[in-house]
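Nothing in this text is a laboratory measurement; each read-out follows from the coordinates by a stated rule. Only a predicted model underlies this, so the values are computations on that prediction, with no experimental measurement involved. Cβ atoms are built from the backbone, for glycine too; each structure is taken alone.
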Structure P
Amino acid sequence: MLTSDQRAEYERDGFLVLSDFVSTDACDRLRARAEELVREFDPSVISIFSTHEQTRTSDDYFLESGDKIRFFFEENAFNSDGSLRQSKEHSINKIGHALHDLDPVFDQFSRTNGLKQLVADLGLANPLLLQSMYIFKQPRIGGEVTCHQDGTFLYTEPLSVIGLWFALEDATIENGCLWAIPGGHKLGLKSRFVRAENGGTRFDVFDNSPWSEENLLPLEVEKGTLIVLHPLLPHLSRENRSAKSRHAYTLHVIDAASRYPETNWLQRAADVPARGF
């Protein structure tokens, strides 16, 4: 799947952009299924996703979502009285975190020979599909995802998580594409997001120096593109204030040979372990 030049590019930059990795039809099927899931969703529980106050918004609904399909709202989706400013369909931030295991359409998209070969080429001898998210980046209210490393949230010893980010629509600066710091993965892990002893979550910080955001590079890509992310790559996405959505699907894969600590925020019940391809 990967050439020696592509592997060298991934090691140099910490990310790899693979155009036309999935078909337009596959993107459209995933979008249609996500929209169907949202229509069927009864918002009896309101959980807001925000990377600005992530420890505060880490409720039980979020912490118990590692082996479930759950829905999280944009933080700017509500009026001051708590009512939605617009339809439910235009207020959801993301769906997570076990779509790839619990929904047949997402399972089919996530478990392909191409992806299996890709992660093998990047060194995962025994891959496990750990987490999936469908991200809407809603028009005008799509929230910012602050600069972070995937290894902060899905830590293993040794680090092994590979992020697979699929553009289901064209992603541009206007509608909130990814930005990354090329080579930033060589600076080490800055923090871990873990479960706190008395409930909730906290960040264990190892390096509080600021990100070199002046080196950020926008990753504007077309629909069907796959962006592969190193566990230590600093990356972010800005707010979407445009009239265009920016749907994306992310899948995180780890190596079964690595230790997955019980302190990680994302946990699965013993009877629903992570599975491979």
Structure Q
Amino acid sequence: MPQATSAPILVVQSASASAADAAAIADLSGAATPERVGEHAWRLRGAQRRERVAAWCETRRLDHAWVPEGRRFADLRLLAMDMDSTLITIECIDELGAFLQRKDEIAAITAQAMRGEIDYAESLRRRVALLAGLEERALQEVYDERLRLSPGAEALVEHCKRHGVKLLLVSGGFTFFTSRLQQRLGIDDTISNVLEIEHGRLTGKVLGGIVDADAKAAKFRQLALRLGAERRQTVAIGDGANDLKMMAEAGVSVAYRAKPVVRAQATHALQFTGLDGVLHLFA
């Protein structure tokens, strides 16, 4: 006879989810008494009625996920995440455009690329070309004054370090920012684009090959192979269409504050929770 499998566990969380929310979803789904697993996160076992859960959570701005029993964070070997709008709250290239009064123009192209409507490499060339002539010091100003870590980012990074999970930062953005975040957070490896700078100003060009969806996925595979990590021991987190190929390589993929095309293809989606919400998707 085939071996019976445990029913999935329902995880409900947000930045402000309450015990009353957890009790209500337990009643709605027919689950057992909620088990608190974080300040604003609950795990519910034995849910019998799943059909209304997604709509109910969406209207109350709660993230929900069905996770398998026994999936442990401590078993992971590799966690990769995108930088812009994932590890950090901004799109660095959009903020650089503000110095030249071109933020809206650049942001519109960024949004198209993240939705998968235009080729990423071509979109980056177009956006970087609009930065031609920008003083190099603007990069440091964006890092110092505008760049902020996403909520829960430091908790997720610290948890990875505690359990020996290697961290990979992948970005279609720029090494100026990834290198500083790597040093600041103790990230193990990174991949990103290099801006050409001459005489203290951006030339409007990128040096070398462009880090696109294929490059992100290849870097992920390369590091997983080097670590001897099985697929089930890997996680990838992203928000844009150029993250999808990397996310498809991972055992668990998480769409973080992501575009609809990414949410539709990810294992789980976090729209209202910080990055530390990833931890609650594991035992």
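Out of P, Q, choose the structure whose coordinates give relative contact order in percent (Cα under 8 Å, 6 or more apart) equal to 29 when calculated. Here the read-out was taken from P. When distance in nm of label points 7 Å out along Cα→Cβ at positions 89 and 209 is worked out for each of P, Q, structure P gives the greatest result.
If you line up P, Q by FRET efficiency 1/(1 + (r/R0)^6) of positions 129 and 241 (r between Cβ atoms, R0 = 30 Å, to 0.05), the top spot, with the largest value, goes to Q. Among candidates P, Q, the computation of helix-only ellipticity at 222 nm (-39500 (n - 2.57) for each DSSP H run of 4 or more, over all residues; to 500) that gave -5500 used structure P.
Looking across P, Q, the calculation of Cα extents along the principal axes in Å that yields 54, 45, 43 traces back to P.
Calculating distance in nm of label points 7 Å out along Cα→Cβ at positions 33 and 121 for structures P, Q picks out Q as the one with the greatest value.
In this comparison of P, Q, the computed figure 1.57 for Cα Rg over 2.2 N^0.38 Å, for residues 17-136 alone is attributed to Q.
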